[in-house]
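We did not get these values from a lab; they are worked out from the coordinates using the rules stated. A quick note: this is a predicted structure, and the numbers were derived from the prediction, not measured. Cβ atoms are built from the backbone, for glycine too; each structure is taken alone.
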Structure I
Amino acid sequence: MVKVAMIGVGAISGIYLKNITNVFKEVELIGVCDLIPERAEKGVQTVKEYIEAGAKAPVPKIYKDMYEAFNDPEVEVVLNLTRPYEHYGVTKAALEHGKHVFSEKPLAAD
């Protein structure tokens, strides 16, 4: 089981929350983080709804900032769903903390 922390819980996060919780059984979302705390809370609520509907997944914790996620020894992969101009900084910091990183968008905006 690969344990993942999601950084950025905005518009694109919905499909990731659905697929990690319901489809990809080898991935476990253990935490979420967003600059807007309400987005992280909404992400956790979405996962709880999937669990209530029968998904076998843990309720993710909410990290106060990305560094708390990077310092969590359980986290193996950082799922970087931040805005493109934030990708480089988030990815670099995660790598410097010894984490693997996944991002579907370009590494950096320029």
Structure II
Amino acid sequence: MSEDDGSGGGDLCSVDFEIFGDVQGVCFRMYTERQGLSLGLVGWVKNTSKGTVVGQVQGPRHQVNEMKVWLSKEGSPFCRIARAVFKNEKDIPKVELSGFSTRF
């Protein structure tokens, strides 16, 4: 079993994200919440006043990496993602949030 298969208890991480492009008014937050939950992640997502979407995801590293790909390349059906920025990625001993929420 490899160390990064996502099933180990000590393989949790957290990452903050900001998504640029046409990502408001296209259900991006709802789809992000749905995708995070389908991957078994916890986190939050919200629109910003500058037209971007920001948030944080936490969970097993493998699933967080899948979410990063989804946020970078897929998103909601009618969005146009110009750029995805990920920062403050860090290992965490346990998830610090519960569920996946849309913040306002």
Please state which of the structures I, II yields 30 when relative contact order in percent (Cα under 8 Å, 6 or more apart) is computed from it. I
Re distance in nm of label points 7 Å out along Cα→Cβ at positions 20 and 76: value 2.1 computed from one entry in I, II; matching entry is structure II
Which one of I, II has P(r) over Cα pairs in 5 Å bins from 0, in percent, as calculated from the coordinates, equal to 2, 13, 26, 26, 20, 9, 3, 1, 0? I
Comparing I, II, where is distance in nm of label points 7 Å out along Cα→Cβ at positions 12 and 92 highest? I
Calculated from one of I, II, helix-only ellipticity at 222 nm (-39500 (n - 2.57) for each DSSP H run of 4 or more, over all residues; to 500) reads -12000, and the structure in question is I
